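Right after this note come the structures.
Computed from the coordinates by the stated procedures, all read-outs in this text should not be read as laboratory data. The model shown is predicted, which means the values in this text are computed figures rather than measured ones. Cβ atoms are built from the backbone, for glycine too; each structure is taken alone.
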Structure 1
């Protein structure tokens, strides 16, 4: 912050909101926009990298863009670690909030808040405050702990697969049938069936599709 002025970048595809925020910034001497509001996360990443604002107000979802506000937050924090990113959202989904925290967000604000309250929160974030109420923080931390435990358990199951079973699981992910797998690996269809049965048992799932989905979810398989 230069001379106590908070430099700010607004990145949101809701023009009514960005116009309202810009208007309030215009009459607040303690805030300064580094550029006019931008409406795509890609523009937000570029401008934040160039201008290094104290705070970025970032939408979480953008229509017509492959990049989310969460990914934009991650890229901004990589390029400008001192920039505080506040995620503005109409969603109250723990999964999105967890991802935003992991990406480096300093907190969340509802788009339903008045513009002056949003900008007051931006100043607080610039001063190092974390904009997550204690109840939400407790809930998010509990979810992170659960997901990490689930990931550890899943990796333990996947680590139990043999090299041949991993090979067959990869071929299943390619949509190949048992007979095709048998021909490709020069083994009998019965042997493939035995391997598949072992895979399902080790991963504690009930179908080949479920086994593939489990492995993809936990990063053991790449598809596409």
Structure 2
């Protein structure tokens, strides 16, 4: 590894300090070499959810590739995966409710089990069967496990709760690869359900739009 001189480090720090004069949120345009770093901030529930999961995957891969920093990165990694699950469940509730002609209001709670209890019946209504039920049971077990440890989405953000008590009790080690792999399994179920229901919903809306157009055409003729 190349070591920087004190003078090089000083110049870098001074350059970074000067950047504080600039806005946090701005765009850069070609020929600026950093223009490719412009990110679209107009994401929906699906985009937000996938962003958190991708970030978690990237950090786990970093630890795996470099064999370092796991004791620091465990907190943001676990939080990113938990946030992903919360957002995906909320998006799934919205899509499935719209498909089944139910109230499609997205719940405000952070409780994963509560969200799951709203999402699961909708999934089973669309895909009944023992195989589906088996997969959903496993998802529920893992969500309960995470919810028991972190019901309010605080445990991986703060070392203490609002009462000053330790947030991560009863757990000593978290294997980041295991965490990533289990979340990936849950993701397969949730993503598949979301994608499938989204396609059904689009087809339903197209049929309804065609029907309304036909009815308007029919009544306009008389």
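Suppose you compute semi-axes √(5λ) of the Cα gyration tensor in Å, for residues 115-202 alone for every structure in 1, 2: which one lands on 51, 15, 9?
Label of the originating structure: 1.
Hey, Rg and Dmax of the Cα atoms in Å derived from one of 1, 2 reads 23.6, 77; which structure?
It traces back to 1.
Tell me which structure, out of 1, 2, gives 19 once relative contact order in percent (Cα under 8 Å, 6 or more apart) is calculated.
Going label by label, the one that fits is 2.
If helix-only ellipticity at 222 nm (-39500 (n - 2.57) for each DSSP H run of 4 or more, over all residues; to 500) is calculated from each of 1, 2, which structure is the one that comes out at -17500?
1
Among 1, 2, considering only mean count of other Cβ atoms within 10 Å over residues 67-74, which has the greatest calculated value?
1
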